[in-house]
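In the part that follows, the structures are each spelled out as structure tokens.
What follows is calculated from the coordinates using simple rules that are stated; it is not laboratory data. Worth saying up front: this structure is predicted, and the values here are computed from it rather than measured. Cβ atoms are built from the backbone, for glycine too; each structure is taken alone.
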Structure 1
Amino acid sequence: MGLTWGLGRIGYPLLGLILGTTLAYGVSTLAQLSRTRFQVGFAWSWPVMKELVTVGFPSHLNGLLYNIFLSLDRWLIIAFLGLTSFGHYALAVAINDFLFQFSYTLGNVISPRLVERYAERERIADLRPMVETPLLIISRVAPAVLGVVYFASELLIRTGLTRFEPSLLPLRILLIGTFFSSVPRGLSSFFITIRRQAQTVHLYLLVIAANAALVWWMLASGRGLTGAAVGTTLSLALFGYGLIGMALRYFMGPLQIAGFMVRLTWPLGVALALVWLSHAAASALVGDDAIPHLLAGAALYLAGYAPVLFVLFRRYGYALRRSPAAPIDPESIEDHDPH
């Protein structure tokens, strides 16, 4: 940020962004290496290289396809609507990208434990608790975060970033898409653990085609940024629940999968209803002035959603209380999970 701002003042913001990002990654890498308990160096081993390529290439391909998937709407917006509309949409995307990181972090925490658990007997059934429980936890926590951001982002745009008001409705729609992309985030570690990451390539190709078609149709029919956000959200829902279905088929049949997806989805329905009710209640209590209305709306929303979090903590508190250094223990989940 400092280099971007500093070089931007003399006319080189892009150079500052590149140098700043490179420096930040370098410092982060050195900091991580300084905390490892073994010596890191370079070595060549053909069997190891072959293994790394076999495991790593499908994962790299999935990551590449995922980035293409998430970039399609922005490419099409530039083509149809120009840079100004792209800038408005980019703000909505940036806020959602920040929210996505908390589930990404959880996936990184679970990954080493999945590998360790699977290596004991190489039985996929042993991983079931570590697949199902994080899905349930994220599906209940995510709406609390997304609901607060719904109100906070409107407050920010209406009071400090008024030029970005066209971002508001696309941002709200994309918050729903972020729910669908956040819930299954840790599943990439599951597919890598069981060496089935190549199976998901077909899903990535499907959602890329679906997103391109939906966003193109929305923009071509004059629905603007709102239409692009709707198309992307529908594609994210297809991707998220497609990934969940591909993982759960190792543990249950089609009807059980459908029932489990209902269990994952109802918190989003509750959240959407609470947003509407909180707006109505805030209008009745404090009026429609932006700051008091949105602050009251956020407080009412959290109060209404709190019972969902309370029940979640009662059922899975033993897992939520564990530190990142001690990830979820599947034996504990098997003992405590009421389902």
Structure 2
Amino acid sequence: MSSSSPTIVTATSPAAAGCGQFPVSIAAGDVNADGSDDILVMDPSCGNWVGLGKPSGALDGFAWSDVAPELSARYFLRVVELEDQRPMIVSATESNLAGGFRFGNGLWKSWAHQLGARTSPWLSLMDIFAVRNNLPGGVEVLFQTEGFLTPVQVQMAGVEVRVEQGADIAEEPIGGAIRAHSGFDHLVGFVEESCDIVAMGIGFYPKAAGNLPRRVAVLRRTGDRFIAEELPFDCDTITFGVAVQSPDVFVGALARCGSSVTAQLARLRECGRRTEIVARQDVEFAWQRPPAPPGYSEPTLPATDGIAMYVEALEANAIRLATYDGFTLRTIIMQEGTSRWSAREERFQLHTNREDVAW
């Protein structure tokens, strides 16, 4: 919980000089199983690449094909760490899942699965799939369609990869709702022993339904259907994240209440059947907008709902929330005291301008 300024680590693409970089997705994880975190960048302009982490914290840029099976650049990307440090890469378009498994001998095996035509505007979402590490030697990917979750099991079988798609799981509207959600933004997988929660996300309805607030919901499996139970956060959710501090699960969120933004922390007990908001703090959230490409009608690009937040459990019953807009790192540390929770906000300006992306 140090207040010291964070260190900036630069990762450089191995693309030839002069190439106009255009990254569309990024993910972090230990893809070469050496104990250091790596970054994966998908760039349809200059080629995908990987920044391999060193124990010192530095990153070395390599072409994607030098590290992992080549994949086409996709907007949705995730690195999943399995048992025995065997990572898996998952990427997605609106109708296709693809990725690679790294076996214990260091070799990779590619896999792909076509889900069929999809009609919803998934590019407006932060995530269109969630990954659950609940299979021996593999994962279950929950891919969302309008009103449904489609489970896809991906497992290593010897030297092969087996991909099996299950039946769609429909949402059962509850709480007076007359129809299912169109989808769930910021979808994240959730695995807890003896718990029927399969994912969390920010539920939304089509624009025709009116100006409805965005609410964080836990998606609970009930037989061949699921229900979305909203958490008691105030106002309109911007982003959220999940951290486990056993036996509790903490969900941190940023919510816009009129002209102000509030950081909130919920504690889930008994698989979310007991939920309480333990901390709430108004925060500064002047999200800086990056410069727009030449010819754009506005000088900067608008902020969207696709804002990511990292939530982690610290020692001494403390939870840290962090966001980064490419210029300023914002952290909120919420800590449990003898009678109440306290909150401390910190801001670190890492960049004053950005010229590292060529439009």
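Determine which structure produced the value -28500 for helix-only ellipticity at 222 nm (-39500 (n - 2.57) for each DSSP H run of 4 or more, over all residues; to 500), calculated from the coordinates; the candidates are 1, 2. It traces back to 1. Name the one structure among 1, 2 that Cα extents along the principal axes in Å, for residues 189-308 alone of 55, 41, 24 was derived from. Working through the options, I get structure 1.
Structures 1, 2 were shown, and FRET efficiency 1/(1 + (r/R0)^6) of positions 77 and 269 (r between Cβ atoms, R0 = 30 Å, to 0.05) at 0.35 was computed from 2. Suppose relative contact order in percent (Cα under 8 Å, 6 or more apart) works out to 22; of 1, 2, which structure was it derived from? Derived from 1, not from the others. Looking across 1, 2, the calculation of Kirkwood radius over Cα pairs in Å that yields 21.7 traces back to 2. If we compute FRET efficiency 1/(1 + (r/R0)^6) of positions 133 and 229 (r between Cβ atoms, R0 = 35 Å, to 0.05) for structures 1, 2, which one ends up with the highest value? Ranking 1, 2 on FRET efficiency 1/(1 + (r/R0)^6) of positions 133 and 229 (r between Cβ atoms, R0 = 35 Å, to 0.05), first place is 2. The greatest value of distance in nm of label points 7 Å out along Cα→Cβ at positions 69 and 293 among structures 1, 2 is that of 1. Taking mean count of other Cβ atoms within 10 Å over residues 21-28 as the criterion, the top-ranked structure out of 1, 2 is 2, with the highest value.
In this comparison of 1, 2, the computed figure 45, 36, 21 for Cα extents along the principal axes in Å, for residues 37-164 alone is attributed to 2.
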